[in-house]
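Q: Following are the structures in question.
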Structure P
Amino acid sequence: MCNLYSQTKPQDALRRVFEQIVDDGALIEVLTGNLPAMPGIWPDYPAPILRHGPQGLQLSLARWGMPSPPQALVGKRTDPGVTNIRNLAAPHWQRWLGVAHRCLVPFTSFAEPDSRPGPSQGKPIWFALGPDRPLACFAGICTEWTSTRKLKEGEVTVQAFAFLTCEPNREVARIHPKAMPVILTRPEAWRDWLGKPMDRIRPLQRPLPDGELEIVLEAAHEDGA
């Protein structure tokens, strides 16, 4: 499962890319200050997402990890959240599959733990669309949620997100045969994910075609390129 990714494009670059899918009006930017490069985004870290807001599409920050199913919280005092979602038929996720809860999660690379025997086993292997790390998006869902994510923090209300996973393609399967994130690379797919009924976009939960990813970094906990 993908529990580590990077997003190193500046805020202006995100705006320019996402404005391709805004038909009426401007993309609403609610990020404050300059968005720093994020070479290592871990579970529960804040990261940028694009989602529907009251005034249109919004680029904002959310924390990585959707509310966990109740059965996973028995005996626990905190809920750091679920980062990867595979089974969309599970009743727990049904409430968040509508357009109002869809989001795009921009990234430049993502890491999977190396399952191959040897000294690198378990270490992060980073994948991207190319060595220059072009921007792409995970297909995500998001919601506002009140819970205790960390004991020292106490109860908080946050905007939370997670992204879908699927069978791995050829490149990822060599490293991590269980799953890979659902990756959307084109504006038309971004628009469909944000705006079409779920029964029309279920085919988007599929692996990226073989040959579209490559390993760009190995055994590193950040990818700052």
Structure Q
Amino acid sequence: MHVPDGVLNLPTSIATGVIAAAGIAISLKVARREFVDDRKAPMVGIVATLIFAAQMITFPVGAGTSGHLMGGALAAILVGPGTGVLCISVVLVVQAFLFADGGITALGTNILLMGIVTTVVAWAIFRGLMLVLPGRRWAVAFSAGTGAFLSVPAAAAVFVALFAIGGSVPVPLDAVLAAMVGWHTLIGLGEAVITAVIVSAVLATRPDLVYGSRFERPAKMLAERVVTP
């Protein structure tokens, strides 16, 4: 979903840049509260590197279209939503300036869509599901995968809204909507599988390093209260 230069007009690109900057500022404050253990600091670098590498790998979704991992959900579950936004933002900045992947003037748009929207949507869905599902390890991976799946078309829908406001390419809005949401729903399936598999793998080896695993504890504590005489 890397948006190139020229797809959105300059006022819209500036507006998304301002929103992205505000989102990063808020994420910096949230990230400070997420770092309760210095052992998790290296995890941030690992997650950013993993997402950077994973975004270089594309998979076909049909009609000559390919998709790649966005990583917002994965980052949010592994290191927290605030830190996750920062991870994705750093990746997007490096890609834009060193690899010409996504436009420079569209950098704010890409951070908003892939860094903020995917992370916030995925985290909200994850937390909602963890409130109703049993607080077990499988629920963490399932909720992460579900959040990943829904976050991708959500980001596509936000792009369509931005295109409706300031699109500079002569393409009918209904065609943009069908293409973006339709294909990104399929891409979301791949995002869900990758996210669930990686989260499951880390949970199996080092659950203490998974930020989302802390939401296992309330259900476990409740179960212990029930069985304790």
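Each value in this text was obtained by applying a stated rule to the coordinates, not by laboratory testing. Bear in mind that the values here come from a model prediction, so they are computed numbers and not experimental data. Cβ atoms are built from the backbone, for glycine too; each structure is taken alone.
Q: A value of -3000 was computed for helix-only ellipticity at 222 nm (-39500 (n - 2.57) for each DSSP H run of 4 or more, over all residues; to 500); which of P, Q is the source structure?
A: P
Q: Give the label, chosen from P, Q, of the structure having the highest value of distance in nm of label points 7 Å out along Cα→Cβ at positions 33 and 121.
A: Looking at the calculated values, the largest one is P.
Q: Let me ask you something else. For Cα Rg over 2.2 N^0.38 Å, for residues 41-152 alone, which of the structures P, Q scores highest?
A: Greatest value across P, Q: structure P.
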